[in-house]
1. If mean count of other Cβ atoms within 10 Å over residues 21-28 comes out at 11.0 when worked out from the coordinates, which of P, Q was used?
2. helix-only ellipticity at 222 nm (-39500 (n - 2.57) for each DSSP H run of 4 or more, over all residues; to 500) was computed and gave -27000; which structure, P, Q, did it come from?
3. Tell me which structure, out of P, Q, gives 15.8 once mean count of other Cβ atoms within 10 Å over residues 37-44 is calculated.
4. Assign the value -0.47, -0.60, -1.09, calculated as log10 I(q)/I(0) by the Debye sum over Cα atoms at q = 0.15, 0.17, 0.25 Å⁻¹, for residues 5-68 alone, to the correct structure from P, Q.
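All of the numbers you see were taken from the coordinates with simple rules; none came from a lab. These numbers come from a predicted model, not from an experiment. Cβ atoms are built from the backbone, for glycine too; each structure is taken alone.
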Structure P
Amino acid sequence: MKTKIFSGIYALIFAAFTYLQLNDPDPVIWVAIYGAVAFASLLRVVEVYHQIVFLTLTIVLAGYSLLYIPGFFEYLMQPNKNEIVGEMVYKKPYIEETREFIGLLMASAANFHQFKMKG
């Protein structure tokens, strides 16, 4: 029962993330990423899943997040950490890269958690 609750929460959260990406400048990739996590979570709720799906998705998302590490480190070097919650500034691409890095880590963590859950 706990597995279904967690998976249901993940499905709702990542469905919301998917919806919010529709107004993003590059929506296709992010709708696909968050949509895949939401869909996999939903499959776990209805007990139609394979652990290999969660493991594969976790590895792909974690691997993709590695592309954003330079931007994340650049953000960490900045004195003003509040920029992360502000508007995207084209002269500061590290802001968007940091947001994308964090989103990918959240998606990876959710998938890994579901991979490790029993039931």
Structure Q
Amino acid sequence: MGWIIRLLLNGLAVIIVAQIIPGIHVEGFGTALIVALVLGIVNTIIRPILVLLTLPISFLTLGLFIFIVNALMFWLTSAVVPGFDVQTFTAALFGSIVISIVSWLLNGIWRGLKD
């Protein structure tokens, strides 16, 4: 049950990001839910491999290269999910940052309400 709530909250975060960041478009809440699901799968499977492969670059940039990896995962999700469009890499970079913050806030609010 908890993962369903997190999926709904992450879908809401995708909708919020699409409203805030120019260059990111989502057709509707159903598409946002699919984006949240695919983004979760991509971050679970592909992201750890990329983080490991780019570890030397991340070390040299004091971890800032992880932002680039997150943006690439966000952009990859837009290539896979129809109805979700990220037009530029800059939009993907800011979108991945904002979706992390919004998702963190929404999940924190949910935990506070649940307790």
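1. Details: P: 11.0; Q: 16.2.
Corresponding structure: P.
2. Source structure: Q.
3. Q
4. Values: P: -0.47, -0.60, -1.09; Q: -0.60, -0.71, -0.95.
Label of the originating structure: P.
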